[in-house]
1. Out of 1, 2, 3, choose the structure whose coordinates give helix-only ellipticity at 222 nm (-39500 (n - 2.57) for each DSSP H run of 4 or more, over all residues; to 500) equal to -13500 when calculated.
2. With relative contact order in percent (Cα under 8 Å, 6 or more apart) computed per structure, which member of 1, 2, 3 shows the largest figure?
3. Comparing mean count of other Cβ atoms within 10 Å over residues 66-73 across 1, 2, 3, which is largest?
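Rule-based calculations on the coordinates, nothing more; no lab input. As the structure is a prediction and not an experimental result, all values here were calculated from the model. Cβ atoms are built from the backbone, for glycine too; each structure is taken alone.
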Structure 1
Amino acid sequence: MWSNALKLQKGLKEKGFDIGNTNSVVTPVYMNGGVEEATAMVMDLRENYGVFASIVVYPVIPKGHIIYRLIPSAIHTDEDIQQTLDAFNDTKIKLDSGAYKVEAIPDEWQNVAVDE
């Protein structure tokens, strides 16, 4: 499990993602955006990339900030890790370009896992 966590964390850092200082397999990825953007991105990750991440958003953390939480396990393969890295790279580009900006969270997104 730790081997996979370290591969994921190293790959995220190499791609320029902020993961802070973590001593856990639970890997945070810090980004900027609102609740609606975080929800849209996490849905895209799950539905279109096959990657599950939970999100931490306001009011748990300050407005304008997002924390995605990834939890690699011992059964994840190197291909799974690469798929996750590629998915985060793609969706970060979308987030930064404003592709996830919405006025409100659509009803079909209401049951997304959000850590509060």
Structure 2
Amino acid sequence: MNKRTTGSRYEQRAAGYLAERGYSILERNYRCRAGEIDLIAMHGGYLVFIEVKYRADSQAGYGAEAVDGRKQRRILRAASWYLYEKHIGAEQPCRFDVISFLGDEISLIQDAFQG
């Protein structure tokens, strides 16, 4: 299975997992010239930008570790573009979550970093 197929599969699993926990998925694979956001959802009044990471095992590290400062800045730029494009004002609270898969184990980090 190639990376794109694997990524899509785990993004779909993440969307289902989040929906079971009260998230309303608004967008999947949002792309703009500033970057890409795997999932965008509403949860508890927050507009949530979600990065999905998968690792088959921990040899390459944990998926959440891959959301480093550089990746966070790219997500923040794409989120800003989304807010601008959708005419969403500054009064809308936002949050950045990371959902990570290690094999079949799922880990959700709410408010993983600040924007």
Structure 3
Amino acid sequence: MEEYRLKMMIGNTEVQVEWEENESVKALAELVEEEPLTISMSMYGGFEQVGSLGKSLPRNDEQTATQACDIVLYSGDQIVVFYGSNSWAYTRLGHITDKTVAEMTELLGNGDVTITLSAE
């Protein structure tokens, strides 16, 4: 499969993401091909931020244990970015590679944020 060129910003901070090679990421890349998508995220459970994509993507949910820096698709239409860990049925989208757990907690653990996804 091809490598998807997606850029992610959390607020005003660009993060480096190693994206999965799956149909969900392909559909996400196509969704932001024409224009960036800004998603209002909400804190949930003290370990994640969740936001609606406004559209359903293909999904292949598997029971999985997540950790800080993981990005997953939940229920086909919500993106979740973790600064803690959880176990649930998700479709993996990617993993942030340039932030520590402490940096992710600083970015995501102090109230609601926005993320912006765009074509790179």
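1. Source structure for this number: 1.
2. 3
3. That would be structure 3.
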